[in-house]
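Throughout, read-outs are computed from the coordinates displayed, never taken from laboratory work. In this text the structure is predicted, and so the values were computed from the model without any measurement. Cβ atoms are built from the backbone, for glycine too; each structure is taken alone.
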Structure 1
Amino acid sequence: MALNTLTLPELRERLQSHGETAPRAWSKTQVLLRLVELEGEGNLRAGCQPKSPLRALEIKINQASRKKSVLQELATQELGLSITGNETIEILKLKAMEKALMIAEPHAEDYVAFGQWCHLKYVEVMMQQPGYCEWVMKTAAEGDCCTRLRRLANWLEHQKAILQR
């Protein structure tokens, strides 16, 4: 297990297995540093998986929402939203996320985020639920549907095209 995913008590126990006891005043970072000195950096989890474009935008929106003026600037300048200036931070966040769903490139790591399989990532639903995927593509092709369904359908169509090459 990667060291940086362990809790402080787990890190202390691991250090103890090396015959050392961490002082009670040591923080998690200090115990982690000592373990890295003993075990090397190989046990650290290399950075997280790359973020999908949608997740990157979501993080940006959440960070910007700490200050209304920053969120307004993001909404208008980067996302191209027209706003009145009277929207609350929550309304701005909702509008920004809806726009992000429309403009961000669909990615295998995005969550379905609607319906029965909302907890699955696109790649998981494609592998585990082929019938559902057919329904999604058929429903999207029929016309008017929600942004999330259209987004998943676009990603599935792209994957289908790649597989047919």
Structure 2
Amino acid sequence: MSIFRPQVGISACLFGKPVRYDGQHKQHELIMQYVAPQVDLIPVCPEIGIGLGVPRETIQLVQHQGIFDVVDTATGKTRYSSELEKYADSILQQYPALNAFIFKSRSPSCGLGSTPVMTIPGMTTQSATAYGQFAWRLYHKNQTLDKKLLLIEESQLYNAQQCLHFINQLFDSG
């Protein structure tokens, strides 16, 4: 008899990998303490996955003429949305048993509705927030999957009780 261990994708920076634009990480201690022992965490960095290096120029989610895109902040010209969406599709193909994904909040690739939206030209901040492009694609594809993924940001796992609730949801749906 095998024991069910949910597969949970996690933004690699939250896992503790130094993959952020500045070579740092954002390891989330509560996730590592409470969630990691109960699941198989699969660290994923969409920005590394599409070939951006460490360190790298920062990127931002922008909206121009009603269209969302992810662009580099140095020029505002290099666009990454289609690459991030293709990478999200490849993660779903690579990990068909994936049960959940924990995203880094406010990220232009991984924010789950919390990403600040910029306006170009000038890269000025709007008052709006939206999904990061990788997270948006997983969210959108999740609507068509037979087995729905539990999608959450690390900002929702702010104490032990929230982490344990997340684990319970995983095992209830497994």
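Here mean count of other Cβ atoms within 10 Å over residues 81-88 is compared for structures 1, 2. The highest value is that of 2. Identify the structure, out of 1, 2, from whose coordinates mean count of other Cβ atoms within 10 Å over residues 17-24 was calculated to give 10.2. This value belongs to structure 1.
So if we calculate mean projected area of the Cα convex hull in nm² for every structure here (1, 2), which label has the highest result? Display every interim value, and only then the final one.
Numbers: 1: 15.0; 2: 10.5.
The structure with the largest value is 1.
1, 2: which one has helix-only ellipticity at 222 nm (-39500 (n - 2.57) for each DSSP H run of 4 or more, over all residues; to 500), as calculated, at -7500? It was calculated from structure 2.
Matching task: 2.1 is the computed value of distance in nm of label points 7 Å out along Cα→Cβ at positions 9 and 105. Pick the structure from 1, 2. Going label by label, the one that fits is 2.
Compute relative contact order in percent (Cα under 8 Å, 6 or more apart) for each of 1, 2 and report the one that scores greatest. Show your work: numbers first, answer last.
Numbers: 1: 16; 2: 23.
Structure 2 gives the largest value of relative contact order in percent (Cα under 8 Å, 6 or more apart) among 1, 2.
When FRET efficiency 1/(1 + (r/R0)^6) of positions 25 and 89 (r between Cβ atoms, R0 = 25 Å, to 0.05) is computed for each of 1, 2, the one that comes out at 0.05 is 1.
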